[in-house]
Structure 1
Amino acid sequence: MFKVAIIGTGGRSVCYAQAYKSIGDVAVVALADPDAEHRKAMATQAGLDGGYREYNDWRDLLREHGDLDGVVICTPNHLHADQAVPCLERGLPVALEKPLATTQSDCERILDAERAGGGRVLLGFVLRSTPFYATIHELIAAGAIGEVVSIQADELPGTGVTSIMNRSPWRRHAGQSGGSMLEKSCHDMDILNWMMGCRPVSLNSYGSTLIFRPDPARPRFCDECDEAPACKYYRQPALSTHEDKGEAALHRFIRENNRCIYNIDKDVADVQGICLEYESGAVANFMLNFHCMGPRAGRNFHAIGKRGRIWGNHAEHTVYHHDNRTGATTAHDTHGDGSGHGGGDLAHALLLRRMMQDAGYRPAQGADAGYLSAVMCFAADLSRAQRRRMNFAYGPAGRIALD
């Protein structure tokens, strides 16, 4: 029986606990979270039936459990480095929710700890485990569209995810979340890198807070607003279809928060675009927009190669492939196992089990992939703020310098 501890018992921790309960040979032996109500709610939702110890402080957990086989970290982004480094220094495999960290120096601390201590990171790039993106990658790797020359990708969150980003106690503050691009779209940067099969060499980015600006015509609290019954962000915002398992938690959060999404204090962008150039010469465009409802909201992906095209919407569970040579268009069904994130949560969580079973296994979605993705987000925010092109210089030990 493998023994796992979970640090941080918010919503993302539930999928790990549920996965390990379902397979029977991984036991969650400890939970650490300063909020006892969070621990209780997580254990209830995951169906944990005892057999674990609870801690307010993750340091106490690590000190008292010297026999752990693995650790899951699902805490706010700015805490990742301080919590992951001691685990890696013990040589433990760590499932660390994305992003890797909120600063480049903290990302590099994690890389150094992994290499020095013998631990391994599984970063929370759950999208790689979804049938949708896995099918696209398989087609591209098999040469179905030939050499990729361009990719257009969008992340267009609906009302639920938008509410979480703009009203969360920590996500709405860039100092804790790293900003909206890092918090929401480091996933997407990783997917672009995975599909391109090479590294970015430069980018330009533009964006700002264009939608959820302070509005003196609206009150501070939703319950004081005459527009509340018609407001899509009031009380019952709908999560996108691939994340609907969190509806109850979202609605509880919105009720407790009860702050106007326009007038709540925040410093994160709600619209941002990136244009990337890759080592192959291929280009990618990415758009993040937090005000999207109706058909084709969510994540869209469109790759064009020299022999054809691949496209689809993640929430619609279908990937389309057009072959220029034959003129045929083929549809691939990508419905998954029903777990969250379009069928990726269960498969992703089980990769930590594989790491515990095989000391030589290093997942592709590890610390190095997380580092590159995070640096791309840092570069995008610098480009946006300074209105200039950012160039990537790859140095020794995988370090990246921005110019």
Structure 2
Amino acid sequence: MKINEFLNKSYTCYHAVENAVSILESAGFAPISEAKSRKDAKGYYRADGGSLFAVKLGAENLQLALSHTDSPCLRLRYDGGVLSGVEKYGGGLLRSYFDVKLKIAGRVVLARSGGALRAKTVRSDFNVVIPSLAVHLGGGESGETFSVSRDMVPLLGECENLFASLGVPDAIDGELFCVPATEPFECGASGEYICSPRIDNLASVYASVKALVECNNKATCAVACFNSEETGSETRDGARSQKLKEFISDALKIAGIKADCDALLSSAFAFSCDGAHAFHPNRPDKYSTGAPVLGGGIVIKRNDRYATDCLTSAAAQKIFSDAGIKTQIYRHHPDLRCGSTIGLMAASGLGAAVCDVGVAQLAMHSCAETAAFSDVEAFKKGLVAFFNREVRVSENEITVK
């Protein structure tokens, strides 16, 4: 599966996990619950809701690539399947949602035999639109602001019940979203850029999963793709949960590694993989000197809102440089508030040594973000190089073998 297809099919975090699992299974990975009967598997994974964890077993040191599966969008509000409005999920660029192709997607809950309630991913076969206000009626005026409750409700047409329109009339409940359905497209005179919804942060999910599949690891290498980053990560499948620890603990048992799980995590090296702001040629006033550019290589992110320190940055530069991959540094404009990632949660919650890295992009949180194909490929190759090395962390020292 190529990046275009992955972005196009991954309407929500739940779809992204299903598509990532497809990549893993095609490469010979098996569910960790089947480890006893699938000892010949190339690796193991656990998919739960909007989160995904995967591992390739190796030596008794741990190397991690962390990312998140959710992207900003509009969450639907409904009563008994009847639409009553929308609310923001994360910090989407609202003006980009007007007059573009959108879909309804997410998951619903269905009753199964034996009292079981099971979630199922869904998406609409039809498109919806949020029509903007015509210029003759005041649309597009200078300083125009948008009310989510008033302006952002999608036009559903003849739809009496959301569940029925999605082909699941017997659904008990669900988590449904209005999401961009713009198909990824190339742009630039040489087709060097990709424009697509959800580059933040599915480019990182895609690159890390593909890297784990392709690497020839020495250490125990794992990928963790969390849900809920855009809303604070405080959910059962977010980065503040215990799910990564539980997965690593189970993986260690399979490998016969008797090392303490907490100790192994606290001495791990992790890349926190998330989108980075590229230099916008029309608004140079928003950037510090030397801002990253599209096509300039992997971005190493430095700010007090990121977990990167001088040691982890130096280790990242060595790993990527040794692999012949270019890097660039991002420092947020000092007069603007910087966004955050799950890197700080990994550093403080796990004790791991963390470096924040990512793919440079424009129009972050828009319905059509822009990145360079070469940067996505470089990011995957950089993570392959990381998984192929042994990176050991000790007091005031990181060794890259």
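Read the figures in this text as sums done on the coordinates, not as results from a lab. Model, not experiment: these values are computed from the prediction. Cβ atoms are built from the backbone, for glycine too; each structure is taken alone.
Say we calculate mean count of other Cβ atoms within 10 Å over residues 140-147 for every structure; which of 1, 2 gives the highest result? Walk me through the numbers on the way to the answer.
Working: 1: 15.2; 2: 9.0.
Checked 1, 2; max of mean count of other Cβ atoms within 10 Å over residues 140-147 sits with 1.
For the read-out helix-only ellipticity at 222 nm (-39500 (n - 2.57) for each DSSP H run of 4 or more, over all residues; to 500), a value of -7500 was computed from one structure; give its label from 1, 2. Working shown, then result.
Details: 1: -11000; 2: -7500.
Comparing all candidates, it corresponds to 2.
Given a value of 14.8 for mean count of other Cβ atoms within 10 Å over residues 156-163, point me to the structure among 1, 2 it was derived from. Intermediate results must be reported in sequence, preceding the final value.
Numbers: 1: 23.6; 2: 14.8.
This figure was derived from 2.
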